[in-house]
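Multiple structures are listed underneath, in structure tokens.
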Structure I
Amino acid sequence: MKKILVTGGCGFIGSNTSLALLEKGYELLIVDSLVNSYQIVIDKIKSLCFEKNPENTNSIKLINCDLKDRNALEKIFKESNTDGNKISAVLHFAGLKAVSDSLLDPLSYWSSNVLGTINLLNVMDKFECKTLVFSSSATIYGINNSKENLKESHYKKPLNPYGMTKETIEKILINLNSVEKNDWRIAILRYFNPIGAHTSGELGESPKNTPNNIMPIINSVASGEREYLNIFGNDWNTLDGTPIRDYIHVMDLADGHLKAMEHLFKSSESNLVTVNLGTGIGKSVLQLIHVFEEVNNISIPYRFSSRRAGDIEYSVADNQKAKELLNWKPNKDIKDMCKDSWNWVSKNPNGYSDK
């Protein structure tokens, strides 16, 4: 089976995608700096895969590497190609991803996200591995005043350095694809708000740094670690005054990456596709809280505070292109996301750090 290199494969989305790839029989080479993830994730993936496909559990290898180290990347490609099974594609998850942190330390984000990706692309080009699935983000769209679901053609105006790095990488990939006689096959996946966890409760979101996403914060309130959830603004022009987002289950997101990669494999010539991955259904922050409370029978105290600079009122995906082009659709709803997320935290109250 084809060998796939997964950057950031120990992270929240990368680990769930790696498991999906492994279960389908792909050989995996995980490259991760472990700056914000844990090595124990590889054992979790192997254990889960063994239940369905015991013959595939040895087809995964972890290499600790930062993408800013081009020499180390070249060594990985050179050594992995000597066994007669060259790397067929790269799924690129690695990078820094906290919006608030990017405002405090933009240089780290430009260095890790953009320089790291340029190194990766140069090494892929050198070793003639030109199939790439890139994890982009809906943050590149910026403010949506229309309250219509966002199409891939929507104008781009990211409001923070994190989103700016994602947009810059997209521009680099577009440039790469526009070169005459190029043979790159690229999928850019713009995903919205990943939450949930693997249904087993064995793979979930466990950031080493202070969590910035809403679901880890809700979970910390549910577990008693925090006293309440802080909601930024209750005066938005929405049904209950709180912002509306498109929350997508991490396992549906993993399936989207798998389908995007296999779509590229079917293409006999250079190709670049850009698709949104979201449910197409918006939920307000209060709706998310109330669903979490209902399915898990837990009260989530919350308080309102003033809006944050750069916050957006409405961000929901138009996912029609992903459905038509990739034959992909989300299979899990908001109740599944809340149930699976709390199941993960219940089984792993300290995330991976206590393993």
Structure II
Amino acid sequence: MRLWEKKQGDALRCRICPHNCLLGDGERGICGARENRQGKIDLITSGFISGYALDPIEKKPLYHFHPGSMILSVGSYGCNLSCDFCQNFHISQNVTLGQSRHIEPAVLVRQAALTRGNAGIAYTYNEPVIWYEFVTETARLAAAEGLTNVMVTNGYVNPGPLEDYIRVIDAFNIDLKAFSNEFYRNYTGATLKPVLDSIKAIALSGRHLEITTLIIPGLNDSPEEMKQEAEWIAENAGTGVPLHLSRYFPMYRRSTSATPAETILALREIAEEYLDYVYTGNMGSDDGGSNTICPSCGTVAIRRSGYNIKITGLTDDGKCMNCGRQIIETELNQADPV
């Protein structure tokens, strides 16, 4: 698809995300990764790798997509949001390629295919939406090799590019920063509606979807906001979409104290009134909030400790052993016992 359009003079309008940056010759977009170079917008970070690791798929986090699998995770530089609490600010807010490792899509796919125990490729760490050309080419090659493709994203993307991503990405985790447009404007430099539109489109497509919200004290931790968020997800994406509530710790430009564990637990209770699967993360202790529990009968289907899992209550085809409810749609991979 056309990723930009020509405007007056040398200016080009980028169409990857809702910022729709207008760039003169030599100018970069808000993301820092896309630049007007003599009449076309180039992805200057194509193939440049900031992070490369074989991760548990639960780390993305994805709890209902090939649980127990490992996945080759790669990221680059730049982001189309400017969150003052960013956990990966050193690569998202700083596009300095320098001596960064460079790898072509075909080489990355070959390495992924040869990595023992690897389920596929996850595009993560920074914001993969802005890495469009590299992600889509790599994902197509990976699919041809029988590998799965995962995107961990803020969901701030225009409908056209999102349609292309949906064609090649098997599973998404959307980072829903808050359920408040004021929050998005003040703390991310973006707006809420495009993210909600992305969630609806992915849910409608049938691709696997999970959602993560980082809970920050005093900013997005009110019971009313959590009620609104969970209710919206249930109505627009489905009650079976897993929601991950992640505990905040001070990072980047924000020195707010860490989120009290009691706040996370209280918000989980609210979200569970609307959603079948609500998980807690970054808690620092095993409170059971990462276990998958059958919403029909209460059987512990998957028990997690950190990134280790033990499948305790599922049949081989992902149904609850006790009541037969379908819980996991994808292949199960038994990990080492907890």
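Of note:
- Highest-scoring entry among I, II, by relative contact order in percent (Cα under 8 Å, 6 or more apart), is I.
- With mean count of other Cβ atoms within 10 Å over residues 63-70 derived as 16.2, matching label from I, II: I
- At a computed 117 (volume of the Cα convex hull per residue in Å³, for residues 31-214 alone), which of I, II: II
- Source structure (of I, II) for semi-axes √(5λ) of the Cα gyration tensor in Å, for residues 159-302 alone, computed value 23, 21, 13: II
- In this comparison of I, II, the computed figure 2.3 for distance in nm of label points 7 Å out along Cα→Cβ at positions 55 and 287 is attributed to II.
- Structure responsible for 3.3, with distance in nm of label points 7 Å out along Cα→Cβ at positions 111 and 271 calculated and labels I, II on offer: II
- Entry that produces -7000 once helix-only ellipticity at 222 nm (-39500 (n - 2.57) for each DSSP H run of 4 or more, over all residues; to 500) is calculated, selected from I, II: II
Bear in mind these aren't lab numbers, they're just calculated from the coordinates by the rules spelled out. Please read these numbers as outputs of a predicted model, since none were measured by experiment. Cβ atoms are built from the backbone, for glycine too; each structure is taken alone.
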